[in-house]
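Please go over the structures that come below.
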Structure I
Amino acid sequence: MKRKFISQAPLSMDAGLLILRLISGGLMLSHGWPKLQKIAAGTLEFGDPIGIGQAPSLFLAVFAEVICSVLVILGLLTRAAVIPLIITMAVAFFIVHGADPLGVKELSLIYLGIFLTLFFTGPGKYAIER
């Protein structure tokens, strides 16, 4: 007896996940690019929100915002790639901007929600990993 898989996502869901990946990954990449340029210029001054040092904090932010964003855009190792992005946005929302009004920290919360969604849904059909 053949089994039918009910979890077939409709085309519109896959297209929506593609759009979500392209926009969120592209915009996050635009946040990470200036940080990468700081590293290239030898300027390692950066915040130290979790107490690991400025340089490690900068390198972790660049890894998440540049490398992981490219992986999200491509749909390659998407669920693994969004984990550093989720952590980065959680640190930004709860620690870096924790005392700020919602209007200041809402962008990090929006990104956090997007990356959590991608973690649970996966990249959709239009991804390299599929």
Structure II
Amino acid sequence: MSFALVVMRRVVRRLLIVQLILTLIIALCYFFFNNTHSMLAALYGGSITLAASLLMAWRITRAGEVAAADKQQGYIEIYIGAFQKFFLTLALMAIGMGYFKLDPLAILISFAITQMSFIANKVDTRYVPGQH
């Protein structure tokens, strides 16, 4: 396993943990200060970010595997992942607000705050020989 893949897994693992914790905190705030319906909407909004992050991590891993044979195809995989993430986010928001009739503000606030976890995701990326 390449060191880049090891680092990427560390980053994604930490990112997902931070996003999950933020989602739960926001949902609890909605539960205590608003109602159960808004709490479910907040959980749904945070879950959109989690799903999109998992999709992008899978695409980046796939791009690394494909790039070993064809660098151009690796780049294409990353772009495909970005488009899929965008459309997945739109579709899940539409389903949550339209079909499930969840509180749009709670979905958007939870989604926006969990998206900010990308800024705070600090992971040690130093290479230490023999350590993976």
Legend entry - For semi-axes √(5λ) of the Cα gyration tensor in Å computed as 31, 16, 12, the structure of I, II it came from: I
Inset, instruction - Out of I, II, choose the structure whose coordinates give relative contact order in percent (Cα under 8 Å, 6 or more apart) equal to 36 when calculated. - result: II
Inset, instruction - Have a look at I, II and say which one yields 1.5 for distance in nm of label points 7 Å out along Cα→Cβ at positions 65 and 89, as calculated. - result: I
Legend entry - Comparison of I, II - label where mean count of other Cβ atoms within 10 Å over residues 105-112 is highest: II
Inset, instruction - Work out the source of 3.5 here, i.e. which of I, II gives that when distance in nm of label points 7 Å out along Cα→Cβ at positions 49 and 73 is computed. - result: II
Legend entry - Value 2.5, calculated as mean projected area of the Cα convex hull in nm², for residues 41-80 alone, assigned to which of I, II: II
Inset, instruction - Could you tell me which structure in I, II was used to calculate helix-only ellipticity at 222 nm (-39500 (n - 2.57) for each DSSP H run of 4 or more, over all residues; to 500) as -20000? - result: I
Inset, instruction - Kindly point out which one of I, II the value 17.0 was derived from, the read-out being mean count of other Cβ atoms within 10 Å over residues 57-64. - result: II
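FYI, it's all coordinate maths here, none of it is from the lab. These numbers were taken from a predicted model, which means no experiment stands behind them. Cβ atoms are built from the backbone, for glycine too; each structure is taken alone.
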